[in-house]
Structure 1
Amino acid sequence: MGHEVIIRQVEEKDNKILAGIIRDAFIQFKAPTENTVFEDPTTDQLYQLFKTPGAVLWVAGQNATLLGCCGIYPTPGLPEGCAELVKFYLSAAARGKGIGKKLFTRCLESARELGYKQVYLESLPEFSTAVGMYQKLGFQSLDHPLGNSGHIGCTIWMIKALIP
């Protein structure tokens, strides 16, 4: 085999590659970079950021290549029992192969394991493929942001109740 996709927790050595995958996605989809993850300094320090209690970042890899990431984060200001689905990005080579769904599913499992009751996310119209997937997986649209992510450039907000 040897070509299967491995899902594992983020390691410090992943920081630079993941920051590149995230910023490349914004460029490839011509998404606005101002007031988004693109400019956020923590994008370069994901391993450190996800040491926060109640947070987890999963990465997908194949052989020695990192393909993307997806995390759960207790963003300040969210309602009690709610976490944010964050840093969900795939490299161009990894898109459309079911890898994103694997990462996403692992994150929702983790959110349940960590005791969260709801998962919130923010996105942009430029990432419409992802937004379509969120809708299929039961996320409901909101007409305003929740919490204090600081990413005021985002214009799509969604939430999903986790069934235990």
Structure 2
Amino acid sequence: MSQYETPDYDVLEKENGFELRKYRQFYIVAYDNRKDRNVNRGFRTLFKYISSENEDNEKISMTVPVIQEETEENRKMAFVAPKAYWDRVPVPKDPNLKVERFEEGLFAVVRFSGNRSETKEQSMKNRLEKWVADKGLIKASTFMLVSYNGPFTLPLFKRNESWVRVTEA
């Protein structure tokens, strides 16, 4: 995992598997296709983008994490653009991909390992929501599911997180 670039952040608080992090601004390439509510084609579309299916026909280094965010309409999936591209993120050829700025901010995070499942993801969201409320923080986004490993990583070694943007009360 250490071979891949990740967004910069500072840990402001750490407690019982939860963290309050301050992320610096970074850029993402987001897959948002309302006809594909469960992002079944998201990873493949993003992989094509980094494999040179962009207007610069340039191969782009893989980064972590892959971020999924549930919206009212569907689920979005995003690839973090490497820092070297932030001044000129290659424009995607696929109309379902958009370059977006991921704004700096505070995020409450809970980390979990193993294979993902709807039950586990919901449990982590519930735990994170309770921790946010107990800390007197205000939820300022929908929940994001964040994955750091490929599908062939053994479950014991998989790193997943649930994130939510927060503000202080």
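Some notes on this structure:
- Parent structure of the calculated result 22, 18, 16, given that semi-axes √(5λ) of the Cα gyration tensor in Å is the read-out and 1, 2 the choices: 1
- Which of 1, 2 yields 3.0 [distance in nm of label points 7 Å out along Cα→Cβ at positions 25 and 121, calculated]: 2
- At a computed 94 (volume of the Cα convex hull per residue in Å³, for residues 49-96 alone), which of 1, 2: 1
- Answer label among 1, 2 for the case where mean count of other Cβ atoms within 10 Å over residues 73-80, calculated from the coordinates, equals 20.0: 2
- Entry that produces -7500 once helix-only ellipticity at 222 nm (-39500 (n - 2.57) for each DSSP H run of 4 or more, over all residues; to 500) is calculated, selected from 1, 2: 1
- Mean count of other Cβ atoms within 10 Å over residues 33-40 from the coordinates reads 15.9; which among 1, 2: 1
- Structure from which 0.9 was derived, distance in nm of label points 7 Å out along Cα→Cβ at positions 9 and 137, options 1, 2: 2
Quick note: the coordinates plus some simple rules give every number you see, no bench work behind them. Just so it is clear, the model here is predicted, and its values are computed rather than measured. Cβ atoms are built from the backbone, for glycine too; each structure is taken alone.
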